[in-house]
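**Q** Below: a set of structures, written as structure tokens.
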Structure P
Amino acid sequence: MATSISKELQEFVKGKLGWVATANQEGMPNVTPKGTIQVLDENTIIFADLFSLKTRDNLQNNPRVAVTLVDQEKFIGYQFKGKAELIDSGPIYEKVREELKKAPKPLPEPKYVAKITVEEIYDQSPGPNAGKKIG
């Protein structure tokens, strides 16, 4: 079941580098940085796949994913867990494709967009709420 991403967290996600964790069918983990993570709506985050062969293969066989974003200056972080759907055409794909054309450096066309229905959110900030489920 999807969980709601608060307005505060939606603002937090903007412009952050995040790390996407996946696992293959044998459970071998893979973590890779993503600079294209954004909130699509109150239940969904997305990112573009530009170079991620392992992430793509893993998500095709195991859609479970965790995405962690951190503000290193403020020592604040959050982890979003859910299920990903890979999209290679349609309005969401085209939206991300057009946004990538505006990047400061030329980027390749996305192979796909991962659309993640967020099921759980965890506080990753230091302090008494570290690791606690908040959504």
Structure Q
Amino acid sequence: MLKLASCPDSIGELEIFVERLARKYDICAERYPDILISLTEAVNNAIIHGNGQNRTKNVVIDHTYEKKIGLTLKISDEGTGFDYKSIPDPTRVENLENTGGRGVFLMRQLSDRIRFANNGRTVIINFDV
């Protein structure tokens, strides 16, 4: 488990965390960037949107690994949640010039499975590794 304060500086700890997971579970180098980018997007969303960059709130990252299922990352914030079903598609013409709104899209593209729990306060991302 990794617990991070809700400030952008905390993002720097993710690379070390993913490197440790990659070594521990012998994750191939090709999947490493997918995992790091997805986790970074999830934590960034949790810090900014979930916890409102409130440094007294935390983002917690849990993980599990099973050979048949792969690596599962569970990222949780202390916010009120959000309606993950109403996220606008960033590939639609009217959204192409928006400066944000691509995090969940990237996570969906780079992971093998993604789901939300706890009213959107938790994202669960799975990688077949």
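**Q** Taking -8000 as the value of helix-only ellipticity at 222 nm (-39500 (n - 2.57) for each DSSP H run of 4 or more, over all residues; to 500) derived from one of the structures shown (P, Q), identify that structure.
**A** It traces back to Q.
**Q** FRET efficiency 1/(1 + (r/R0)^6) of positions 28 and 84 (r between Cβ atoms, R0 = 25 Å, to 0.05) was computed and gave 0.90; which structure, P, Q, did it come from?
**A** Checking each candidate, the match is P.
**Q** Out of P, Q, which structure matches 0.70 when FRET efficiency 1/(1 + (r/R0)^6) of positions 20 and 68 (r between Cβ atoms, R0 = 25 Å, to 0.05) is calculated?
**A** Q
**Q** Further question: For mean count of other Cβ atoms within 10 Å over residues 60-67, find whichever of P, Q sits highest and give me its label.
**A** P
**Q** Determine which structure produced the value 3.3 for distance in nm of label points 7 Å out along Cα→Cβ at positions 36 and 52, calculated from the coordinates; the candidates are P, Q.
**A** Q
**Q** Where does the value 4.0 come from, among P, Q, when distance in nm of label points 7 Å out along Cα→Cβ at positions 4 and 108 is the thing being computed?
**A** Label of the originating structure: P.
Computed from the coordinates by the stated procedures, all read-outs in this text should not be read as laboratory data. Bear in mind the structure is a predicted one, so any value in this text is a computation, not a measurement. Cβ atoms are built from the backbone, for glycine too; each structure is taken alone.
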